[in-house]
1. Check the numbers for relative contact order in percent (Cα under 8 Å, 6 or more apart) across 1, 2 and tell me which is largest.
2. Out of 1, 2, which has the highest value for distance in nm of label points 7 Å out along Cα→Cβ at positions 105 and 209?
3. 1, 2: which one has helix-only ellipticity at 222 nm (-39500 (n - 2.57) for each DSSP H run of 4 or more, over all residues; to 500), as calculated, at -14000?
4. On distance in nm of label points 7 Å out along Cα→Cβ at positions 49 and 97, which of the structures labelled 1, 2 is highest?
Structure 1
Amino acid sequence: MAIERVGVVGFGAMGSGIAQVCAQAGYAVRVREVDQTAIDRGWKGVDGSLARIVKAGKMTEADAKAARGRMSAGTSLGDLGDCDLIIEAVLEVADVKRKVFEELDAICPPATIFCSNTSSLPIVDMAIRTKRPDRFAGLHFFNPAPVMQLVEVVHALTTSDETVETLRAFVAKLGKTPVVSKDVAGFIVNRLLVPYMLDAIRALEQGIASADDIDTAVKLGLRHPMGPFELLDYTGLDISLHVGEVFFEEFKEPRMAPPPLLRRMVAAGHLGRKTGKGFYEYDEKGQRRP
């Protein structure tokens, strides 16, 4: 099917990035958020991102203005009723996501494709709450969406091959690279990444090396752009704890279980850059302190 109008539910860091990417590719984009404060915050993120792209010489001011003009935002799910594709990017809480899709299912025509941007939750559990499980898939963008080139297309047991191919073509039109994954916890990237980050925390707990030395070893020895503790602080320790719990629930492997240190840091509110303290400390601009 042809996709012309894209709906995005959620205007946070991921939702705003996804909406921006779709608008830059020429799609009309409608975003839904819970209130005007969240909408204003989302617009601030989009405007800042577009400004950086223009400053880097990767887009003209005219093109940035045109992309911004293809986006609209409101607080009603009903505004997404005529979208051809809807991408959900709300809280990583299963019940919240299911409720969104149950409401959208009553609003949208049968042909509309539903996608979740979840990084860990089972797609099929959301798909079966709708009357269109064959037109329901995962579409996992990476943060920041305007920069990261990869998008995982998640093929649940109920997803039709036609839907997968439609989404592959859509992702390619966005200028991104699609990969197709089965509907397993973490899909491809996080299935490999999360155990690695949890192992790094265990190495720190065991006194093998300091966080800084582990990060340096990974960056110089494995040529990763960020070390595991830098990445944990960037994504948020609470997110890593949640994903680790989802993984352990699915696989029941000890290596998937969140280490005690991670649980205690989250309990203490040391969540990384967003709180100013995680494995490292950060200033009010999110820059790491010496």
Structure 2
Amino acid sequence: MNFNPQSTSSLMILEGRPIAKEMLQEVREGVSEFGKITTASVAYEEDQESIIYFNNIKKNAERVGMNFTPLVIKGEELLGTIERLNTDSTLDAVIIGRPFPKGISNEMVSEALDPDKDVDCVTYQNLGRLYFGLERIAPATPKASLDILKHYGVDLKGKKVLVINRSVTVGRPLSQMLLNRDATVTVAHSKTQNMEELIEENEVVFLAVARAGYLKASTIKSKKTVVDIGINVVNGKVRGDFELDGENELVDYTPVPGGVGTVTSVEILKNALELVKSR
């Protein structure tokens, strides 16, 4: 167990940077062993968030000697671009930006992408493997969330865990990965009626609601760990879904920025390495 969180009294801030640093070193060693690894990302022109995200991944890729090519296309070119990348023998892995362009669904991309190049676990085949406990390739954001908890010695076995998100990119795969770790899982969403009660009765809460300050530390009355997956830009500043509105020693949490997002971009490179290892 690695255990070196920032702390204020008994409050723990579960920083992502130490985990990202360790993972980058692991990927660097893998690249040295397996040689050239090439990944491409695809984002359409209007999706500026994905473009920024992929450029950050590219910076990390350069640090470990991995080739990463960010492509920016017109929305109507997405499926054709995926088909071209599937047949590119020089390319090991592909990640597609979300949300998809108008008229393109999750199902269409899942069916179009080659599972052997699926670096963010969006295809039916790779998502299906999660349900059998096979996590060689897992969605980057859920995997980052769980790797942070593992790093800080948070054992999920038998724990009551709440996931506030039911999307195919975060909530659904995350809930399955938690079940794989023997957690007792509740999934909540926008139609859930008793949210405050659910938050209070669970020991670990994963937040991905895209609402800055959705959960405030001052409302928490029992000891729990909050994993903040939300990224919100408010007045030019990045904020999470969790807000530390005064010190509360009952809650340990991942910060935004510097938490889950910091690890997520490295998970993509680690997945690319895993795809190459399995061939």
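Read-outs throughout are calculated quantities, based only on the coordinates presented, and are distinct from any laboratory measurement. Please read these numbers as outputs of a predicted model, since none were measured by experiment. Cβ atoms are built from the backbone, for glycine too; each structure is taken alone.
1. Biggest value here belongs to 2.
2. Looking at the calculated values, the largest one is 1.
3. 1
4. Top value of distance in nm of label points 7 Å out along Cα→Cβ at positions 49 and 97 goes to structure 1.
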